[in-house]
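Alright, structures below, take your time with them.
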Structure 1
Amino acid sequence: MEGKMLAAYFDVPGGPENLYIKEVAKPVPKEGEVLVKVQASALNRADLLQRRGKYSPPPGASEIVGLEAAGTVVGFGPGADGFWKVGDPVMALLPGGGNAQYVSVPLGQLMPIPSGMKTTEAAAIPEAWLTAFQLLHLVGKVQKGETVLIHAGASGVGTAAIQLCRLAGAVPIVTAGSSEKLQITKKLGAAAGFNYKEEDFGTKCLEFTNNVGVDVILDCIGATHWQKNLQCLNTDGRWVVYGLMGSGEINGDLLSKLLWKRGSILGSLLRSRTSKYKAELVKAFTEKALPYFSPGGPIQLQPIVDSVFPLDKIPDAHQRMEDNKNTGKIVLQIPQ
């Protein structure tokens, strides 16, 4: 296995059954990169899209799926030593390559694993929590006291966003597709939750906010929710779109309603951002949020792990996410 490693792979785009474990070349860290031995990785919706052939990795990124990983430092590319030492426990935000035994990571995209945290929990942090932090602070510019509507509140990003809203002094309200999922969001600090399958969340959000509306919407759904989103958006509200699980094709008079409310629609993706942007995001998150994962503070942040699958059961893990069964993150344990 010298120079080789095991990784999740697919030869042709398609369903979860197309995934298998393959022996591939171990990455060699380039300038400014750190080699990490991966102990755990996690699933994201982007992995499902990539597997179906609908979301190619950015230029130069690994073709292997996986946008985050947790493990230990084992080597350095030129100019990357001096910050970490071999054996340091780290977690990483990746443009790809996480569902494998080793991954090469730009220096600025590594974070220390909070003390006492298992790697299967740490793997649930980078993509979801950095996405939620970015959407709330860098894109949505959330302010203390504002109300934030979080769609897919029980997802990885959703469970992170609820907690980060509380940390920022904002009021999180959520939608989810089952009463079990809503219960979990309440435990995490959601001030209210609505089952979008059974309730009109637009009307309910207005009731909750005394007809003022919500200041920020974190939306990974898109077209199926647009009318209700506009209905419950406050004047000068920010509607942040970061996914299109309910399609992107809107038929209707969206713009006049948006104009009337002086609303903003902001689109945001993380994977395609530059390394410099990601490094700045990682730095801000490490300073402002990461300390709250360690026990003992007044506010305790907690990654929510739905389930842990061994790497060779990755088709089952993908199927679970495809069926919308997960609350929090689906994690992959990587063979050592």
Structure 2
Amino acid sequence: MSDVYEDEILSDVEGEEDTRQEDVKKDEKMQACQLTKEMISEGLSLLCRTGNRLGHAFVRLDLKNKGLNDIAAISSYIHIRYLDLSNNYLTDLSPLASLNQLLWLKVDSNAMTCFKGQTFAELIFLQWLSVAANKLQDLDGLVGPSLESLNLTGNSIQQVTGLQIGHFANLVTLELRGNHLETTGGINLPNLQRLYLAQNVIKRLEGLEKLEHLTILHLRDNQLESLDGLSPNMKCLQYLNVRGNIITDEKALQSLGLVSKTLRILVLSENPMVETLYYRLNVLILTPQLERLDKELISLEESIEVRRTIKELKEEEIPEP
């Protein structure tokens, strides 16, 4: 479990750092321009065999920070596998449809408002996609039969639709931090393992029963008053972060019992209930298998006290003969 814990710390730090870098680059005014063959030649690297193994071609292309608003010239470079288009002015990715060897695509900090046409239906080998810090309001037009990681952080998405297993059967990591979501509903991805939903306005946990392989659920800085919506179908959940919500007492945590067998790390700090008497004890009674609460290890003394308290509660429930 230490790996999961450290990964979460790293994820938070990296997310904050990416945001700072994006803010700096957005402040740098670039003149909008069209992509040229000269720009492409300068950005090419990583010589590899072509798909048919009969020749060689450069397969990595770096075009970030170029002021691009048109990438039509890229369509003939069909051997590209890794493409970075971050920090430009792009609204249309349709020229990428011919790059059917693409494995990795980063389009952060552009002006995307939607996924147009059938572009992504053609990118059948695409495994990693990041479209963070754009202006997306929905996911219409986005498909990813081979996608394993999808980052949509920092857009304006209010409702998740189209995230069905038929379109994203291999997706294991989904990032939707910093959008306008009010619910977790709409994510029908049984194979998903990591879901990041921090900094939305989520008030309700819905549809989680479909996420049978989820190990990490990150809901920091939302508007949850309770954890109603957690499901016993979530048989793999190990890490749950609901820091910075509006949970007031242990009654709002009763659903934790549904995932207590697998849950190992729980973060509840910056909720009103952490100021209540016997906070840690009350939480640990619901989740006796926890290894960390609020990123602090459960002490031996706490474990002993929890077991003693649970035993006493069970004895009180036994009726007198």
Structure 3
Amino acid sequence: MLSSWSFANISFFQPPAFLMTGIPGLEAIHGWLSIPFSSMYTVALTGNCLILLAVRRTPSLHQPMYYFLSMLALTDMGLTLSTMPTTLAVLWFDHRLIGFNACLVQMFFLHFFSVVESSVLLAMSFDRFVAISNPLRYASVLTNNVIIRIGLAIVARATLCLFAVPFLIKRLNFCPGNNVLSHSFCFHPDVMSRACADISINIRYGVCVVVSTGGIDSLLIVLSYTFILRMVLSLASPRERIRALNTCASHILAVFVFFIPGVTMSMIHHFGRHLPAVVHTLVAYVYLVVPPALNPVIYSVKSKPIREAMLRVLRGKDKG
């Protein structure tokens, strides 16, 4: 007769691999759909690389605002590289298999870079607040050492918040045959819902992470811009008001591009389970694929110094 320990050990099951899904109902045209996805990934990687090179090679851009922009570019590249290999593998080659541990690694980095991006956008709003509220002390407040500490704090925050997530998945028991994911990448809510076990701890932890990162960050960004708007409206000259607001335009657009799909995805996940699977999938793609591709476009269009520096990089000129 088996002991209770032996029975528990035998009954515990984790799949050796998961099967990823592309876009439900559109499998027949995955080849065509790979074209816009490949284009967005190319724009994301190329555009963010150009921003990093432009800031590095242009002395006039060695300022806090552009250092934070470099952090955003690095984060966008990390977010792109987190989803690109598996997404293109599914769309190009119908290669749907991903190992269990590889799935956990991808899941960690996908959520890690999402949290980092939220934190960087908050830091950029603080940067704009200091620049507008106290322009004469701007450089003395946001020194290189302060910016480095902010960057390290952002990385530490994301690591501490998400360190437990893979281990919380590791403890779950999965049912044989229930290993088909809803996306072409490993997303925490998607992976945990495949378990045949009590996932209440995972759900609560996930909610805590979302509230303590994106939730708090979005509220603080709104608060920052409330103070910024009050200070801008106190300026006597309409021309000065427009100039001050123009320095925030790129950041405001980047915030909308990141947080609106993120909030939409959270709402659909919690309250829109009756919606077709394709809706969940498309919203997730918009949240993870579109912002890294759009941010370089936004900053190259709205910021003349960045646009000119990027053009100099493309022409092979280093002076700025």
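What follows draws every value from the coordinates through simple rules; no lab data is involved. This one's a predicted model, so the numbers in the text were calculated from it and none came from an experiment. Cβ atoms are built from the backbone, for glycine too; each structure is taken alone.
A few comments on the model shown:
- Looking at relative contact order in percent (Cα under 8 Å, 6 or more apart) for structures 1, 2, 3, the greatest value goes to 3.
- Top of 1, 2, 3 by mean count of other Cβ atoms within 10 Å over residues 38-45, largest first: 1
- The maximum of percent of Cα pairs over 22 Å apart, for residues 182-285 alone over structures 1, 2, 3, that is, the highest value, falls on 3.
- Taking mean count of other Cβ atoms within 10 Å over residues 254-261 as the criterion, the top-ranked structure out of 1, 2, 3 is 3, with the highest value.
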